[in-house]
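What follows is a set of structures for review.
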Structure I
Amino acid sequence: MTELIHMKDNYTRRFEAEITEVLDGGVVLNRTAFYPLGGGVGDDKGMIIADKKYNVVGTKWQDGKAIHLIEDTTGLRVGMTVNGEIEWGRRYKLMRNHTSAHLLEAMVFNKTGALIGSGNVSVDKGYLGFTLENMDKELIEQAVKDANKLIEKGAPVKIYFMDRKTALADKDMVKLATKLPPEVKELRIVEIEGIERQACGGPHIADISEIGKIEIVKMDNKGKNNRRLYYRAV
């Protein structure tokens, strides 16, 4: 199993690690700060530095391992100590958009009780698919305004771990409509203090004030009970 540094520290940009596997088109490290694609959140890019610099064009999760995608691994070998460096500008945008999603989810849920049927977070924007019969634009716009007021005040974003059974016994903990957290004994909890708690494995900022402001990109109807809000942190 690759040790995922981001699970406890989302602000590590550079780290030292050992290569445990060299694959066709990538390497596996014993530990990494790179976030692998999954959970509807974009993956990290960056570089691995050994005798020379290797561009990491993406990161994927496979069989309990984070695979760092490198087009040419010539010169890399098992047991080699390397330095990793994530593309911080990209990561920080993902973190801001991801925490924005959690905040917006809470705002809309509190107003409507709507669950999240789908969602995605990319560098440029994100979307949330709410289980609403009708797209109430005024309600969504107000939810975004409410979120921005909270952002102005700021609130810490805490990360901690909780026994799975205890976490899922809390009806407010899991608001996803179509999927539950993975079958693991301990869940990683992301809490916006006083606002929202959710099981989540992705990277987040330390305080919602870092979001800046949430801007609506568009709203769309994607079929029965699927109303999408596209947004971005600016």
Structure II
Amino acid sequence: MQHLNLASIQIASPQDFQTRQPYPWVSLENPLTPDGYENLRQTMPDVAGFNRLVGVKRAYGQAPHDRYLLHYRPDLELAAPWKEFIAELQGSEYQAFLRRMLGPHKFILTFEWYYAWEGCAVSPHCDAVRKLATHIFYFNTQEDWNPAWGGEILILDSGRRFRAHSAPSFDDLNVAASLEPWGNRSLLFQRTPHSWHGVRPLQCPPGKLRKLFIVTINVPTFQVWWRNVRGKDPDGFRIRSQQAVAR
């Protein structure tokens, strides 16, 4: 089954993307086929297999980004739709889309699932320099996520008043766009020294989770090269699990 809706993502204009303020971003409607989206949504990885990150210290005084995290590696056990989807993301058509939007860069893709619970937030930040761009797919619907619970991804405008290595609050920044993270939509944005973004604390009831799948487009910086030498991917995770190495 085809999961990517190539007709939808290919209509995105690279010129509009690159000239958008306060930094390059685009909200894509229907980036997945209807059946592909539903199959992926119904076979999301179980939270029992995730790492629960709470209070993890961030640099520059930024607040922690609490969440459940599952990082993709080739030996990870996944439902068939997710194996097929990740194969599409690693294929020539999706990567041609990325190069059309971002330019003729060399890059390495990594993949993660983020689930967040009541009170979780993403403090304003700019991504690491190794991240050329990020593509976020949403996997909640209005049947399982009430808009009153929040969770919008905020595109933030600093007026270029803050260095990327700093920790402004939401009140220090202007909201350029507020993107509802549900339905068959996705957000692609490019990292710049002022690509501030964040999510205010979730107001959902206990037991409800905000679910995202994130593609990170990494460039081969020295940090990425050094991690690879040590058997790690660009995000710092071991390329194979210890169980796989033991086998």
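Between structures I, II, where is Cα Rg over 2.2 N^0.38 Å, for residues 26-121 alone highest? Each step should come with its number before you reach the end.
Numbers: I: 1.35; II: 1.28.
Greatest value across I, II: structure I.
With distance in nm of label points 7 Å out along Cα→Cβ at positions 58 and 74 derived from the coordinates and found to be 2.4, which of I, II does the value describe? Walk me through the numbers before you get to the answer.
Numbers: I: 2.4; II: 3.3.
Going through each structure in turn, the value belongs to I.
For distance in nm of label points 7 Å out along Cα→Cβ at positions 2 and 210, which of I, II scores largest? Walk me through the numbers before you get to the answer.
Values: I: 2.1; II: 3.3.
Across I, II, distance in nm of label points 7 Å out along Cα→Cβ at positions 2 and 210 peaks for II.
Upon calculation of relative contact order in percent (Cα under 8 Å, 6 or more apart) from the atomic coordinates, which of the structures I, II produces 20? Write out the running numbers ahead of the final one.
On the way: I: 20; II: 27.
This figure was derived from I.
Between structures I, II, where is mean count of other Cβ atoms within 10 Å over residues 50-57 highest? Kindly include the intermediate steps, with their values, before the conclusion.
Numbers: I: 15.0; II: 10.8.
Going through I, II one by one, mean count of other Cβ atoms within 10 Å over residues 50-57 is largest in I.
Can you rank I, II by FRET efficiency 1/(1 + (r/R0)^6) of positions 82 and 170 (r between Cβ atoms, R0 = 35 Å, to 0.05) and just name the one with the largest value? Provide the component values of the computation, followed by the final result.
Numbers: I: 0.30; II: 0.60.
Looking at the calculated values, the largest one is II.
A value of 34, 18, 16 was derived for semi-axes √(5λ) of the Cα gyration tensor in Å; which structure in I, II was it taken from?
Working: I: 34, 18, 16; II: 24, 22, 21.
Derived from I, not from the others.
Bear in mind that the values in this text are calculations on the coordinates, not laboratory data. Because the structure is a prediction, the values reported are computed rather than measured. Cβ atoms are built from the backbone, for glycine too; each structure is taken alone.
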